[in-house]
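Asker: Take a look at these structures.
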Structure I
Amino acid sequence: MTRFTLLTLCFSLMLAACTDAESPGQALLASDIQSWPGEDWQLSTPEQEGLDGKAIAALDKEFRSGQHGYVDSMLIIRNGRMVFEAYYENDYQKINAPLVSNEPGPWNYYDINWHPYYRSSNLHSIQSSTKSVMSALVGIAIARGDLPGTSAVLGELLPHRNISDPQKSEISLDNILTMRPGFEWEEDVSYWDPNNDAIRVESSDDWVAYLLNKPIAHDQGTTYKYNSTNTQLMSEIVSTATGQALDAYANQLLFKPIGIKKYFWKDAPEGFKDVAGGLYFTAQDFARFALLYETEGLWNDKQVIPSEWVTRSVQPHVIDTFPDDPDFNVGYGYQWWIYNDGTDGGPVMYGSWGWGGQFALIVPELDLIGVFTGWNVYEGLDYQYAYSLFYNRIVLPTAHSTGNTAIVSGS
């Protein structure tokens, strides 16, 4: 069963209600004008915003049929307007019943009180997309003078940790942001594998201490290694520098300015907010965060995040995160993934990525955003990632139709 917001119905009713004095163009803003969501999003249709409604409907049908595993929502925004919004009901109580084991709670990913929705609400775990939110808060903290800059090092940023190893104390914030601190770390195996450090750390009572006790395997800045607890360093760094709980800091400087009022944020056991993957948003608010980046940190007339930080964050500081895999040519910035860097002639697309299918995908040159939530955490599932589906099925056709890409059709 599928829940839909009635976008198509709403648009049809608006057209029916239009008189000579109120044309459809008056009912919906012209598509070349940027819209900003207030309490609610401005509604439009794919066609009104220059998108292929049939292609979106086909993808929606595939999600509803379960063709791509467990997808919980798909939202598409262009020019700041919601052109499509759908939610897909998956019975996680039934799905997880034969799988539940171990202690219930926030680190048991089969506990439906915590995953994927928080206590039966519409707050969905965004998992590692929390890392991109953390990056935004670092940029805000630097701009406000709360942090000295990306060249600052761990020894000065976490003085209370008394880091005695000079290789560790000299790790720069820049290399933390780009996942190149040099720690020995294993997170490239299944999250159900007991050798995965991201799972092992969750059974410890101090995640940052766990990381700081790991040996250095590479000189900092030389080797990309995805490391969720590396991001947790920044939660403690910002809270230490500001003297505020991270959620309070985020609420004041990031969430409130863009209209995010409802969220939940897990705590790590050492007392700081879990930024490895602990944030829960509604799908619409996840889209608000994406829109803020698509507009280079500007929200209406307020610069929430410095535009230069947004630009710097979404550059591929790491050109290829998995060079041994020729089919995975994805780069990495400041806690953002660069899914296409434009070198093949296609539109640039960057975004967040959370385990299970949490994607906020941004195509700046097309003023286009795709937001997806899901729970593809089960082993043995056969599905395509939403970022690939969105790019190939929606982004590329839109680029072709507007002449914004040099890619030959069908390539």
Structure II
Amino acid sequence: MPAILDVEIMRQVLSAMGVVSARSGEHTLVIDVPSELRPEAPYELVELIRASIVVLGPLLGRMGRARVSMPGGDDFGHRPIDMHLRGLAALGAVFETSHGYIEGKAPRLEGATVVLELPSHTATDNLMMAAARARGTTVIENAAREPEVCDLAEFLCAMGAKIKGAGTSRLEVTGTDQLRATTHEVISDRVEAATFLAAVGIARGEIFLEGARGDHMGMLLNKLASMGMETRCTPGGVEASSGSRLSSVDVATLPYPGVATDYKPFLVTLLSVADGVGIVSENLFSDRFRYVDELRRMGADIRKEGHHAVVRGVPVLSGAPVRAPDIRAGAALVLAGLAADGETLVSGVEHIDRGYERFAEKLQALGADVKRVDGENDTGLPGTQGARR
């Protein structure tokens, strides 16, 4: 388990329900769930992390009831949870929404066929966990295919659920009356790997990403290769190198196995210093270009047109004070500092802490002049990050 802020926030969400968890070493988490839980996820925690909506399905499956605050998290456009509610309703749950909370009841979930409007990652997770405790078999059509969904399916199977089709658009889940405790090792983070691949393209040089899964990033590696980066997948990780300025390409975000929307801030930053003009299309979230204005402050030539961005590469960016609006955009702004003349000061890096462990230290180990500076957030970590070429 990574030592990141989102994991700690989710631990607090579970703690509010009565779950006991403790770190055993830096990267192992031991979770002890009592027989009785408080089936409520409070507002002050849920507003911090949108993924907390995934407690809804497990609570309904285990307790038959749930009270969960409407989710918060990164703000980059409207992301309704209708698919979650419709899918769980198909399994027999009944919902009421009032005073900012979703209240669900289901004396016993029953297997059913659910067709998702879009292959939503978190909706697939929620339904798969609920179906693992439902009576009978649930079929999820148009399911998300991400490696993380497959990892969750493997985890649930180790706990006693029966799941077929993980990694395809059709999941078949046969529930069980009780899930058993197990031990599981989570897969490596492909978005963190993508971040450091982009860093190589921006600053040039070479890197070996130990444990990275090239088979989880096929479309991204193809895009980077078409820009001129050399990559090689090995059993132990991914090697990458870039010795000259990369060439621009067009990018469109799509559900897996397409280019992930989480990759896009890194790719926009990479294109901002590439040779040529690239068009980036956002097909998943309506307002995920908010960081573009920050890149413009650094001299990037980017024009937004609806859900498209036209990026004309410049030879070098200019260091400036900028603010991180979310996890991935924050990391992308730090990477932009690697291609900037002078000093870049990134504030709001508590967002970066949500998804990255020791980000500045890892960049330092690669030779970057990056350090944490003044200010602390409530995790005890500094709240700003400086980057120089």
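Please treat every number below as a calculation from the coordinates, not as lab data. Bear in mind that the values here come from a model prediction, so they are computed numbers and not experimental data. Cβ atoms are built from the backbone, for glycine too; each structure is taken alone.
Asker: Any idea which of I, II comes out highest on FRET efficiency 1/(1 + (r/R0)^6) of positions 39 and 271 (r between Cβ atoms, R0 = 41 Å, to 0.05)?
Answerer: Numbers: I: 0.75; II: 0.35.
Max of FRET efficiency 1/(1 + (r/R0)^6) of positions 39 and 271 (r between Cβ atoms, R0 = 41 Å, to 0.05): I.
Asker: To which of I, II does the computed value 1.21 (Cα Rg over 2.2 N^0.38 Å, for residues 151-326 alone) belong?
Answerer: On the way: I: 1.08; II: 1.21.
Only one of I, II returns 1.21 for Cα Rg over 2.2 N^0.38 Å, for residues 151-326 alone, namely II.
Asker: Out of I, II, which has the highest value for mean projected area of the Cα convex hull in nm²?
Answerer: Comparing I, II by mean projected area of the Cα convex hull in nm², the maximum is at I.
Asker: For which of I, II does relative contact order in percent (Cα under 8 Å, 6 or more apart), calculated from the coordinates, equal 18?
Answerer: Source structure for this number: I.
Asker: Another question, if that's okay. Here Cα extents along the principal axes in Å, for residues 295-350 alone has been calculated and equals 29, 25, 13, so which of I, II was it run on? Write out the running numbers ahead of the final one.
Answerer: On the way: I: 43, 21, 11; II: 29, 25, 13.
The read-out comes from structure II.
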